[in-house]
Structure P
Amino acid sequence: MEQTNPVKKVMITGAYGLIGNIVFAHLAAQPARYDAYAMVRRLKPSARAIQMDFTDLPVEKARIADLTDVDALQQAVAGMDVVVHMAGDPDGRSGWESVLNNNIIGAHNLFEACRLGGVKRVIYASTNQVVFGYMNRGPLQPVVKSDAERRLPNDTPRIDHTQPTRPLNYYACSKVFGEGLAHMYAQTHGMSCICLRIGWVTSDDQVWSSRARAIWCSQRDVINLVECSINAPDALRFDIFFGHSDNADNFVDIQHAKDVLGYSPQDRAEDRPIVSPT
């Protein structure tokens with residue numbers, strides 16, 4: 001008799017944010033594979049998602065919890081096989097207090113709630129901004145720091161997941177901390193923790209500038225990356241992957257995600273016209 005894979009219970013935190021909402025919608029549309037739940041701080045979309053056609057969250061699938069409340073978080077993640085942590089303050093211009101509460105204390109609380117709740121896998125939404133410091137020097141600088149039409153030579157070394165981080169703002173620093181938490185919980189508590197250094201995902205799914213061609217990720221590609229992470233082998237305890245589309249000018253390496261996760265990006269920034277945001 002043919003065996004079927006069990007339905008996975010997956011919680012998306014920050015499900016009224018831009019990426020969290022499209023990931024939730026994709027999983028919820030596949031009830032034979034996923035029992036998708038959403039965690040939000042309030043029942044309305046974030047500022048980043050308000051300009052897009054967001055998916056309303058079914059009341060029976062939505063759990064309200066604040067990242068500062070460990071007890072509420074533990075109740076929200078109870079019974080989940082996988083938690084995809086998209087919640088937090090996504091603005092690199094944010095001040096210290098917001099980053100501290102949402103991205104540092106909040107990340108710790110989320111991982112701890114998952115540990116206490118027996119969650120097997122946490123997928124942590126990091127950012128490519130943790131290595132933006134590499135763009136300030138060397139061959140990457142003229143491509144990613146200018147709106148001029150320049151191309152990155154094929155032989156230019158890309159930044160990979162093994163290189164030291166180089167954050168340039170509090171937000172990126174908080175994501176470095178989150179990656180450290182993921183490693184600690186994987187190594188000391190036996191959880192599977194996967195970090196995704198996601199590129200620039202836009203609300204209209206367009207490329208907004210020439211420099212974006214080095215850092216852009218389409219909506220369907222980020223969905224694919226998250227889904228590949230959800231279904232990665234149980235033996236994958238900890239790893240870090242960059243989440244860009246298959247752009248010719250990527251300043252980071254996405255081959256690692258292809259090799260380990262089976263990530264299969266479908267889009268390329270250079271195939272899209274540059275469209276200024278409205």
Structure Q
Amino acid sequence: MPEERQVPQLARQSFHAWAGKRGLPTVSGTSGEQSSFELKRPLRVILWADTFTNYFCPEIGRAAVQVLQHAGFEPMLSPRLCCGRPLFDFGMLADAKRYLQRVLRALAAEITMGTPMVVLEPSCASVFRDELHSLFPNDSTADQLRRQTLLLSEFLEQHAPEYDPPRLHSKVLLHGHCHQNALMKMTHEESLLRRMEVELVTLDSGCCGMAGSFGYEREKFAIAQKIGERVLLPAVRAADEATIIVADGFSCREQIFQSTGRRARHLAEVMQLAIPGSST
């Protein structure tokens with residue numbers, strides 16, 4: 001690893017530990033028979049506790065819980081599982097397939113009932129929206145999970161169209177994660193932020209340069225920085241202190257922080273900021 005890089009610090013308390021102390025339910029694999037879509041609100045929704053959120057950024061998970069509850073939903077955490085994103089990146093497909101088989105078994109009951117799953121990390125969402133189908137093309141449960149997996153902005157826009165998001169009269173500089181741009185697009189997030197009445201600027205920044213572990217490799221550090229310096233990093237440096245930098249990807253936020261000293265926020269954190277009386 002190049003000297004210019006810093007190893008991300010583990011949080012003192014994981015998201016799962018925080019949720020457990022507050023009695024937030026975790027998907028057990030044995031749920032009732034009635035479809036969540038047939039229940040009156042609050043509706044159940046699975047909140048995928050990805051590795052980045054669980055161990056490095058639990059504050060994002062806490063924010064997402066509050067946002068979902070504010071919108072009238074009842075979030076349940078996924079069990080301690082990994083989607084296998086790093087395995088795909090290094091071509092370890094057999095191991096990645098085993099990881100996803102565990103996920104399908106653990107979530108089978110909720111998947112069958114049509115319970116939607118909110119994923120906070122775009123790279124993890126892309127596994128469920130893309131690679132899952134490639135590895136299990138004829139598996140109906142895998143296909144159903146693919147269709148039920150949504151980013152937070154997609155979920156609120158599609159499943160709570162009547163939800164009136166809290167207002168936040170601030171300037172927001174929005175950077176889209178590569179997987180988010182490629183598979184999910186930025187339209188739902190942009191729409192939600194505009195409904196919050198922020199002054200929105202969406203950067204045409206492309207890749208941040210970090211790209212998972214790519215930017216941590218010594219021989220690739222220089223090119224990673226050149227990619228970031230094309231649009232993203234100069235725009236962040238030029239933004240005044242009152243401007244909120246939004247980047248939903250863990251790698252993107254690390255690239256921004258390690259290259260500019262600015263802390264970027266996840267959409268869930270921005271929404272939490274706007275909720276009256278919210279606890280951060």
Structure R
Amino acid sequence: MTIAIGLFGFGYTAQAFATRLVNHHIQVYATSRCQDTREQFSQSDIKVLDFNRQNAQLIFATCDAILITIPPNDEAGDPVLSHFQDELLANRKHINWLGYLSSTGVYGDHQGAWVTETSPPINPGPTARRRITAESTWLTLYQQYGLPVHVFRLAGIYGPGRSSINKIQSGIDRTIYNPEQVFSRIHVDDIAEALSLSLTTPTPGEIFNLCDDLPASTCDVDAYAAALLNCLKPQPIHFEQANLSPKALEFFQGNKRVCNKKIKHQLRLKLQYPSYKEGLRRIVANTR
């Protein structure tokens with residue numbers, strides 16, 4: 001049984017997971033470079049620390065499970081490994097589980113075909129290539145040192161405060177589209193459940209896709225959200241005319257349907273939100 005877990009990075013997904021862990025009486029440590037975040041949680045049961053060597057050493061020495069949620073950067077690759085790999089390996093004998101959050105963006109563009117955990121990347125962009133390198137580096141530590149690494153490739157994350165419902169409510173009246181593109185999503189609560197199941201039954205060296213059952217276009221999801229709110233659906237704008245950032249452009253150029261059979265069979269995950277429709281309906285119900 002996990003006694004304490006350390007989370008490197010404390011964004012939207014990590015906070016949802018931490019809340020679940022605390023509710024199950026697991027001590028949670030987390031790192032965040034954001035002072036506002038550290039102050040926000042200063043009175044909570046979650047110990048949110050600055051991202052530095054001293055605190056990393058504390059986490060590695062104290063925790064028997066570790067979750068990495070920080071994406072790789074341009075210069076030095078994975079920030080945890082580039083700064084603290086020696087400290088991590090020095091404490092590896094008492095670490096029973098290590099999760100690394102990656103992205104289904106690593107598959108690149110499969111022109112709408114289904115992809116599984118063994119599908120090769122096709123024309124991945126620069127963000128995806130950095131993810132691929134980080135995954136490989138973490139899995140090498142499993143192969144060389146027996147570090148119990150698990151890689152989770154997350155589809156588009158949504159949930160309370162971060163969904164098409166919030167987009168429509170904020171007054172955004174356009175939706176970006178690529179006529180040929182669909183992509184997969186997952187509700188943040190289903191991510192937390194999948195990670196919890198893996199934590200209780202570790203399977204080191206494995207890669208898991210985390211996504212729901214229904215890939216769909218951004219336009220379809222935004223239109224459904226607008227209908228739930230009795231609003232006009234947003235105006236579609238072609239992605240090439242939307243002045244997107246390079247990262248957003250990379251996203252809209254990838255077209256694939258992500259298979260989730262492995263998390264259902266191996267982790268025995270039963271999705272609370274098997275599609276965006278159930279997830280968006282719950283978000284609307286909880287805001288009324």
_By the measure mean count of other Cβ atoms within 10 Å over residues 15-22, tell me the structure among P, Q, R with the highest figure._
P
*asked:* Given a value of 4.4 for distance in nm of label points 7 Å out along Cα→Cβ at positions 23 and 199, calculated from one of P, Q, R, which structure does it belong to?
replied: Q
*Entry that produces 53, 46, 34 once Cα extents along the principal axes in Å is calculated, selected from P, Q, R*: Q
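Each value in this text was obtained by applying a stated rule to the coordinates, not by laboratory testing. Here the structure is a predicted model, which is why all the values come from computation and not from measurement. Cβ atoms are built from the backbone, for glycine too; each structure is taken alone.
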